[in-house]
Structures are given as C-alpha cells and as structure tokens.
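K.L.:
Each in structure tokens, the structures are laid out below.
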Structure 1
Amino acid sequence: MTGQSNIYGLMAAFKNEEDLLEAAVRTYAAGYRLMDGYSPFHIEGLAETLGRKPRGVPLLFFIGGAAGCAGGFFLQWFASAFDYPLNIGGRPLNSWPMFIPITFELTILGAALFGFVGTLLLNRVPELYHPVFNVPEFRATASQDGFFLCIESTDPKFEVDQTIRFLETLSPLWVQEVEG
C-alpha cells in the first residue's frame with residue numbers, strides 16, 4: 001500500500017440492486033471486509049452480506065422505556081407519598097393505580113427519545129462529509145438511481161491494482177478511485 005495514503009478506496013457502480021448484492025457477496029467471499037454499499041433505498045440482505053452486525057437498537061428502546069417507567073413512577077410516588085403527602089378520604093399515599101397513565105406515557109416517551117437519539121448516534125448522523133462525495137458520479141446519482149460498492153484502502157487485502165482487477169470481474173459500469 002505504498003503511495004496510496006490519499007486514497008480512501010475504490011468505488012464500483014452497478015446497474016441495479018441485484019448486481020450490487022451479487023457483487024457484495026462475491027467481494028465478501030474474496031476476503032474483503034472493509035467495504036460499504038450505497039443505494040437510494042434499502043436492499044434486503046445487503047448489510048448482512050457486507051458483514052454488518054446488529055447494533056443493539058432494540059436494547060436502547062428497552063433501556064429508554066425502563067428509565068421512563070421508573071422515572072415516571074418515582075416522580076409521582078415522591079411527590080404524593082414523600083414530598084407533599086395529602087390524606088384525602090383515607091386513601092393510601094402510595095396509590096399506584098392512579099400512577100399508571102403517567103407512568104405509561106413516560107415509558108413511551110423515554111423509549112422514543114432513547115431510540116431516536118441512539119439510532120442517530122449509532123448511524124453517525126449527521127455526517128456532514130464523507131470521502132465518497134468526492135466522486136462526481138456518486139454525488140449525481142446516489143440518491144436517485146445509483147448502486148455503488150466501495151472497498152476501503154484500510155482493508156488488509158487492499159492493493160490498488162489487484163483490487164481494480166477484482167472489481168472489474170464483477171461487471172460494474174465503472175471503477176474509480178475515491179480520494180481521501
């Protein structure tokens with residue numbers, strides 16, 4: 001990898017999502033691991049083919065819901081049983097049935113907030129700059145009808161000439177270097 005320090009990777013463009021998915025399967029089978037696929041819509045199975053693992057978003061929703069539930073119940077209990085107790089009609093100070101609606105609402109709010117913020121952070125959004133935007137064809141078609149596979153230069157198997165020859169065996173529309 002000498003002389004490649006300013007190269008982020010190599011990008012190949014494909015006609016449709018089937019070609020991109022097939023190229024990702026063959027690239028992973030060839031031993032490349034640091035790569036990414038880009039398309040204007042979700043392609044079922046592409047993330048798994050690229051070697052991505054689940055990031056724990058359901059766990060974030062659960063933690064947020066549990067925190068909201070506990071916080072909502074504690075806030076009401078503290079206010080009515082400890083901080084400002086009122087004996088009205090002989091009812092108990094810790095009347096949990098009356099706490100259910102607010103506890104439920106805060107459970108949903110906590111889950112939604114944790115899930116939303118956690119999803120953004122795990123997906124590194126907003127990412128205002130990425131080296132693939134240096135490719136003019138990518139900028140022009142990525143969000144409309146472009147399907148791309150980019151192998152990063154930090155991949156242990158990456159060698160410019162060898163990787164270009166490999167990408168050309170996948171029948172892409174074009175192969176281009178991505179400047180870092």
Structure 2
Amino acid sequence: MQQASKIFLIGFMGSGKSTIGRKLASNLKWSFVDLDEKIEAMEGLNIPAIFSQKGEPFFREIESKALRDLQSETRLVISTGGGTPCFGNNMEFMLESGLTIYLKMTPTSLKRRLVRSTEGRPLLKDIDKRDLEGFIAAKLAEREKWYSMAEILTDVSNGSLSYLLSLIKKRIIQ
C-alpha cells in the first residue's frame with residue numbers, strides 16, 4: 001500500500017463530507033477543497049442553477065474536469081459530490097490518485113439530515129417529503145457499487161472523528 005497525499009471523501013449527499021472534510025484537513029494541517037464549491041467558482045453559478053440551466057450531463061462533465069484539475073495538488077482533503085464516483089472514470093481516478101473514504105449512512109439517517117434542504121439539492125427538489133426515504137434508499141443502492149470501492153468504508157452515523165483519523169494517519173504522507 002502506497003502512502004497517499006490526497007484524501008477523497010465520498011458518500012451520499014448529506015453524509016457529512018464537507019463538514020468532516022474541513023475537520024480532517026484542519027486536524028492534518030492539510031488544505032481542503034469542496035468540489036461543489038470549486039465547480040460553482042468555475043461556472044459562476046450555484047449547483048442547482050447549473051443543473052437547471054445546463055443540465056446534469058454538463059454538470060457531470062465539469063465535475064470530472066474540476067476533479068482532475070486537483071491532480072497535481074498534495075496534502076489535500078477533497079469533499080466530492082454524492083454522484084462524483086458514479087460518473088466517467090471518476091472513481092478509478094480517485095483510487096489511483098489518493099485515499100478514498102466512503103462516509104456511510106443509512107437512508108433513515110440521511111433523510112433526517114436532508115428533509116430540510118431538498119430545495120437546494122437538484123436530485124431532491126421534486127421529491128415529496130413522504131417519498132424521500134424511499135428515493136434515498138433506491139439511489140443509495142444504485143450508487144453502492146461505486147461507493148464500496150473506497151479503501152476505507154466507515155459508518156458516520158455515530159462515528160467519531162478521532163477513530164477516522166486513526167484509520168487515515170497510517171495511509172497518508174504527513
């Protein structure tokens with residue numbers, strides 16, 4: 001196992017990738033990049049506007065470009081979008097470029113987190129609140145084959161950051 005100079009956090013929307021990513025980066029004294037924020041800066045539009053004005057295929061293309069733009073960076077924690085690993089060769093790219101960590105949560109836990117923020121999430125905006133958990137479960141099942149390719153799979157429903165850090169520190173360049 002080679003040591004990594006980048007950490008990619010993957011998982012479903014609402015699993016805490018950005019929050020955990022910022023904390024990990026701070027603890028490791030590394031830089032942090034939220035891929036969605038990078039895309040918004042590149043396009044001058046927020047994610048919902050990109051989806052509605054330019055469509056999901058365009059978004060996925062720009063998402064892959066933004067991900068690859070980070071290739072030469074080191075000592076970096078990257079929070080990816082929920083769908084990032086599932087399109088193009090993004091998961092293969094991340095596996096070759098750094099340490100991949102799947103922040104796992106149950107559909108019930110994700111629903112509790114996402115129920116108040118569906119409007120700002122293009123894939124959820126038209127889902128009735130009563131159907132949200134079923135939609136999450138189906139989408140999660142669809143994406144699991146990519147998510148489960150990560151080198152570290154950890155349930156973050158009740159997990160502690162210190163446990164995750166202990167798993168990571170053996171696998172990164174300090």
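Rule-based calculations on the coordinates, nothing more; no lab input. None of the values given here were measured: they were computed from a predicted structure. Cβ atoms are built from the backbone, for glycine too; each structure is taken alone.
K.L.:
With distance in nm of label points 7 Å out along Cα→Cβ at positions 87 and 135 derived from the coordinates and found to be 1.7, which of 1, 2 does the value describe?
P.N.:
2
K.L.:
Tell me which of 1, 2 gives 49 when you compute relative contact order in percent (Cα under 8 Å, 6 or more apart).
P.N.:
Structure 1 accounts for this read-out.
K.L.:
Continuing with this model, one more query. For structures 1, 2, calculate FRET efficiency 1/(1 + (r/R0)^6) of positions 55 and 79 (r between Cβ atoms, R0 = 25 Å, to 0.05) and state which one comes out highest.
P.N.:
2
K.L.:
For structures 1, 2, which has the highest computed value of Cα Rg over 2.2 N^0.38 Å, for residues 71-150 alone?
P.N.:
1
K.L.:
Now a separate question. P(r) over Cα pairs in 5 Å bins from 0, in percent computed as 1, 8, 13, 13, 13, 9, 7, 6, 5, 5, 5, 5, 4, 3, 2, 1, 0: which structure among 1, 2?
P.N.:
For P(r) over Cα pairs in 5 Å bins from 0, in percent, the value 1, 8, 13, 13, 13, 9, 7, 6, 5, 5, 5, 5, 4, 3, 2, 1, 0 is produced by structure 1.
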